[in-house]
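Multiple structures are listed underneath, in structure tokens.
Throughout, read-outs are computed from the coordinates displayed, never taken from laboratory work. This is a predicted model, so every value here is computed, not measured. Cβ atoms are built from the backbone, for glycine too; each structure is taken alone.
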Structure 1
Amino acid sequence: MRVHVPAAFALVLACVSLGTLATVGAACSKSGAASGSGDDGGEAAAAGPPYTQALLDNAHIGSDSSKPDFHTATASVQLTGGPFTKVNLVVDLVSPCFPWSNWTTDKPPAGQNWPADCDAFDRNFEMSLVDPAASTGTPGLELIRAITPFGGPEHLEQDVTDVFNAVQGPRTFTVIIPSYSDSKGAVSGSNGGWFVSAHLDVTPGTPPANVLAVIPVFYGDVTSGQTIADIPFTMPDATTSSRIEYRVTGHGGANDPSMNCYGPAEEFCRRTHHVFLDGAQIEQVVPWRNDCEKLCTMTDGGPFGQYCAENPCGDPASVSASRANWCPGSETPPLAWTPDALSTPGQHTLRFGIDNLFAGGQWRVSAVVYAYAD
């Protein structure tokens, strides 16, 4: 049986509390369920039943910089009842642009081509955990990197079991969509935005791996002329294996005439990425997606005649074009490596570089290190 826990209410279920985060640890300690100690003082308590932790319920992310929902939606999260056999993040994106029936009630304003609430373009769509107690400048921990469709819905799921078996204390779940509007309503809505729902499906029990730590090393934009120095981090004692997750997507308005690019923006450029661990290069890769045509199933109907079912507001040729490691309406999975050198506890450094990045272009980059014990 799976129990649904609405975000607005507190429910105690096998020491699962959605009340004030500061009181969760104390409440669980009193019950003994989350501390792993039974009444006999040594036997571990049985795992509680599966449950659902609500995060966002149709939260609006807008393009008006004067509003609190500008580009971002957030929710507090702290799971209890661990450790966990499975934690699955489920995210659903809704666009006011689609279905086309929306246009009967949300008509384009006079002289405009799009409903005002519609953001018809493809945007970055990122989910991360932020530690509210971390020092300034500490990077968030990216969970999912995706791109919105051109004005359509999107469903995403990600196994985050290792993350929540390693994370201690409250975190802020953050969704970023840098939505923008066209004040004239010519190519997009004059007040465009999106709606996001998210929850965690949680199964307490024996963890699938002995994860010691999940360490966010970098999360941000890299532009032309920017040099990334060695970033220090520490692998915990008892570490015997590891994984690096490197999420990258190319964006921006660079108009690079070199043979590395076939279009007038960084998203159409092939760039070589170099990844260094402890000063030695461990990977050289050209992140690139050439399967975007799979996200354009031609369909009849709507205001444009034919459209891509997965990207209803996009030009089919644009939707199908190969890009710098992303496709509209799709998740960009991380590049992952398990270098032997990172299986040693103690201090390490990570660094990356991007060749020939042209002025005006940028790459969105995150790097996360996972530490495991046998």
Structure 2
Amino acid sequence: MNLKEKWEFLLKSAVSYKADAYLQEKFPLEITEDNLFINAAVLPDDNIVATILSLKNNQKLIFQNMVLAARSSHSDFLDDKNTYEEIIYASNVMKIQYLSDIFINNSKQIVLDYERLTYEKESQLLSKTNTIIGDLPVFLEKGAQAEASIFNTEDGPIYLGKNVKILEGSMIRGPFAALDNSVVKMGAKIYGGTTLGPSTRVGGEIKEVVFLGNSNKGHDGYLGDSVVGEWCNFGAGTNNSNLKNNYSNVKLWNYNAKDFQDTGIQFCGLIMGDHSKSGIASMFNTGTVVGVCSNVFGADYQPKFFPSFKWGGKFLVDYHYDKALSLAKIVAQRRNIQFTALDERLFKSVFDLVQKIEKNS
């Protein structure tokens, strides 16, 4: 489940967005006389949802100097001159503060989401050609298929969405979630903490990776402790490192600081933005960040920070807007998804933002 779906399920209410100006057309803000503003970095659970729902008007919920939520009748509560009563939240908060938090928290989130996704549902039957190890469930939505594969649920459940296909010889450990129309190729080896977003296709060896959706890693190669955006593609034999040879903490590019910063963790692989791709036999070093709409190729290790709208490896050239847009439309069409005029305006806004950042760097 994405963050919107998590909050809507627990709040039992529709959710809108307070987004940056260029995103507001696609993600509009809906204001009423009574509004709950919730920090989008917060991962919900029953306790925090109950606390947020109990807030009164002009109260805000605080955790370690971080605003978790506020109740207000104003559209821009952060700039509001009204004085808010502060309510201190005493329990722990699971949040997405850094990019690496996405895959670090994913195992726990899959377990929580499993209960929500399967609530009052009955699983389809799993073919007898498969082997199950462990007592936790394997849940199949309508149309999901799996043959001659091994499912290990000792560490967490396994969820297969609508029309998911697990091809022969795959080995999958929970917690694991494959969302609607995803495909696991023959002989894949997938460790727990992995999520395949809708219409994602994967093969090879994968550990603790979050694919947001509509991406392809269909061939052999290792990918671990990583986050992959939408519409990405990995050439055959692409591999990444997720652990430094000296076992020290991994540094990761921080866009706000414009520098590499210590993640505080030993295992960190690849962060790849939407519409980016790698050529065959590409090698990504530990803690690599690839921006939006980039094409990475070359026989050597790639730079640990690969900017948006670039082609190449050690030597980068600009990826012209018209060509990038044309490819984005072709890729969407291959999945029978319409690339709308609104999508094109957002694509151009992101391109313009990247150019502005580069100019000011």
Structure 3
Amino acid sequence: MRRVIFSLLPFLVFCNNSPGDQQDAAVEAGPAAPYTQTLLDNARIGSDPSGPNFQNATADVSLTGAPFANVNLVVDLTSACFPFENWKTDKPPAGQNWPADCDAFDRNFEITIEDDTADDAIELMRAITPFGGPEHQEIDITDVANGLPGMHKLRVNIPTYSDSAGMVSGSHGQWTVNATLMMTPGPAPRTVLAVQPLFNLSQQAGSPPPVAQIQVPAGTVSSRIEYRATGHGGAMDPSKSCIGPAEEFCKRTHHVLLDGAELMAGLIPWRTDCNTLCTPATFTFPAGNTIDYCMENPCGATSSVKAPRANWCPGSLTPPLVWDGPTDSGGSHAFTYAIDGEFAGGVWRLSAVYFAFGS
């Protein structure tokens, strides 16, 4: 289901009313020692709609104690698919090709911070799981932590599915995720006035894009807009702009618009470095059969692992595209996008966030 998120509602603008006062107090008292906050400890994200943590896991996250000199989100993802040595004890069920808990495919791997509903979600990380392998990511969220003091909800979303027959993936596929915040109190690198979600949605062909309103806080001297975009789906688009199913293997021009003006002309979100995520290796199973695989993506066909894609690679982080934003105190600006040639049956996962900074 397509979600459209507008950011004009007052509760969607999170403001730090007195960052200067907080920072001055911290300097007088001296910075506190760095500490960690465990959010998810071996949390299982499953593919059973009737089971716990179906396709997502959540945790309470505390951003109290600002200002922070640095806050890093550290995430580790593992799967029952790999290492292959584990198949000696975690054997595939009779008549199946994979251990039951193994999800052998690459899936969207997104982390958001939100409050009352998913409609106010701020995307912290856009990545893709490997084909059945482990993944480690570290994301700097210092500006979010300084701009959103208080308690929030962290959500990790992986739309994992099962193959009930166990032929192409496990019959009860799932992933295990660990998430920790590494928090360093101290003078903030920037005075964060607002962190404003603009949208977080799945854009399909024929659906009108939302128009989000950016509200510029008083005292803003600089700002940035983060835009995340990845294409997905298995629809067969015969156009020459695609090397495979849409929108995963299609080159599409995105028009990212602020008050009707493009922020970047000729923007085509496209990755050609996926071949760097395939270190060749060979494994011999107890029965004597061997498998040639990519160490970073052990369950994926080598040709698929290496193929270029619509701004993502299996087992890789997709960083946001970043532009300077508006700075006129109290101003309101329209932010939207358009995608050329999107094919029915494909989808683009999109999100955008506006950050405002004071002096």
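Using distance in nm of label points 7 Å out along Cα→Cβ at positions 113 and 209 as the calculated read-out, with 2.7 as its value, let me know the right label among 1, 2, 3.
3
Quick check for you: by relative contact order in percent (Cα under 8 Å, 6 or more apart), which of 1, 2, 3 is greatest?
3
Given that P(r) over Cα pairs in 5 Å bins from 0, in percent, for residues 225-280 alone, derived from a single structure, equals 4, 12, 18, 19, 14, 13, 9, 6, 4, 2, 0, which label among 1, 2, 3 identifies that structure?
Working: 1: 4, 12, 18, 19, 14, 13, 9, 6, 4, 2, 0; 2: 5, 17, 21, 24, 18, 13, 2; 3: 4, 16, 20, 20, 18, 14, 6, 2, 1, 0.
Checking each candidate, the match is 1.
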